[in-house]
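Just so it is clear, none of the values below were taken in a lab; they were calculated from the coordinates. Since we're looking at a predicted model, the values are computed, not measured. Cβ atoms are built from the backbone, for glycine too; each structure is taken alone.
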Structure P
Amino acid sequence: MAKPLKIDFASDVMCPWCAVGLHSLLQALDRLGDEVSPRFHFHPFELTPDMPPEGEPVVPYLCAKYGMSEDQVLQSQAQITQRGAQLGFTFDFRPDSRKWNTFDTHRLLYWAGEQGAGAQLALKLKLLEAYFTHNRNPSERGLLCELASEAGLDATEAGEVYDSGRYGEEVRAEEQLWQRRGVNSVPTVVFDQRYALTGGQPVEAFVEAIREVLSHRG
């Protein structure tokens, strides 16, 4: 019988390693098959909380934030693109790619989580694809409504959530909670509220971690 497993996943849709980590984790769960029955809970983490609505070009932003040269950023993007390809995920970094403010994105993901873990996971995957594969703005109202519909959610209600500002306080509270718990980089993945992995781990690392968590249950 499959053993239930709570998976807390702190991340931002602006984070390429979050896309790598999530797809790696999903492949690990596929490999484990009926050993485990996962339930995802996605938690907000803003990499660009002070970003203005118009966003900023990715490469200059990363150069300024991390003190990297343009060549170093491009090399990092090439590495990430290769990791994604190995997992069946397409990164398409472009000269006009931008960083965006994702607060509204997290509000919609919080709402999706209230509709069910499966709905939240579906919306998360679609947001990552929209941003990294299709170079779209994941905080844009029309896109969020479109992706909500594709994820099996009500597009009209998604628009109402966006317009009303609902779940803003809840998102802020969750961000502060996970920061107090020591999360300062993403992705951070916590299994059963006690075993954490960070970064874009390979499939094998997730398989090993999950089996270890399951084996230590009382």
Structure Q
Amino acid sequence: MTREAGRQTRHSFSFGSSYDPQRVSFGPMFAFNDDLLGSGAGYDAHDHRDVVLVTWVVSGALEHEDASGCVTQSAGELAITRSGSGITHAERSAGGVTRFVQAWLRPGDPGGRPSRRTTTPDLGGRDLGVVADQQALGIPGAALRIAEVPGGRSVTVPEAPLRYVFLATGALTRSSLTEPLAAGDAFEITGEREIVLTAGALTQLLVWSFAG
């Protein structure tokens, strides 16, 4: 975990001064950060190159500023930034406390023209719906699913060689584990054909799948 003035970040992988040689990457994902920002706090202008940044705002609103201007990403919106040959951007809370999660992934093809797109997925379905496929991400065999699962309902995580599951909010149990999982928890799946997750309360769930 990293704590600085106005912000707190929980890291799922080695990041900055928090280094663990056993936690460097999982498939193309090499960072997954859970950020909590105070009002107006965030990250000043910084550079990225050859990385795909996938940002999901859990609560509040996030201000994103780059060479094309300044936009606000609200809770429930998903942004995919493909940095390509290089970008400079800043990220700050747009007012009030903001929580967002951001994955950093290696693209299928490095370089190229930077791009950014924002969508508002419909989370009202019964299943884990794909909100970003390999074409949107620029990563062969990759997909992101997000769902809001009502308490007492179960969902099945689709098969894939590698899967990374994150609980943004709520609580759930996993068919192959007896210990319940809470908001902010995450786990990796390798070698299992399928798993069933049951929500103990209204749960917002992010599931990444990778070809290997």
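For Rg and Dmax of the Cα atoms in Å, for residues 22-61 alone, the calculated result is 12.7, 34, so let me know which of P, Q that is. Here the read-out was taken from Q. With distance in nm of label points 7 Å out along Cα→Cβ at positions 14 and 46 coming out at 0.9, pick the structure among P, Q it was computed from. Going through each structure in turn, the value belongs to P. One of P, Q was used to compute distance in nm of label points 7 Å out along Cα→Cβ at positions 118 and 150, and the answer was 3.1. Which one was it? Structure of origin is Q. If mean count of other Cβ atoms within 10 Å over residues 110-117 is computed to be 12.5, which of P, Q is the source? For mean count of other Cβ atoms within 10 Å over residues 110-117, the value 12.5 is produced by structure Q. Out of P, Q, choose the structure whose coordinates give helix-only ellipticity at 222 nm (-39500 (n - 2.57) for each DSSP H run of 4 or more, over all residues; to 500) equal to -500 when calculated. Source structure: Q. Using the calculated result 0.75 for FRET efficiency 1/(1 + (r/R0)^6) of positions 94 and 142 (r between Cβ atoms, R0 = 25 Å, to 0.05), pick out the matching structure from P, Q. The value was obtained from structure P.
Quick check for you: by relative contact order in percent (Cα under 8 Å, 6 or more apart), which of P, Q is greatest?
Comparing P, Q, the top value of relative contact order in percent (Cα under 8 Å, 6 or more apart) belongs to P.
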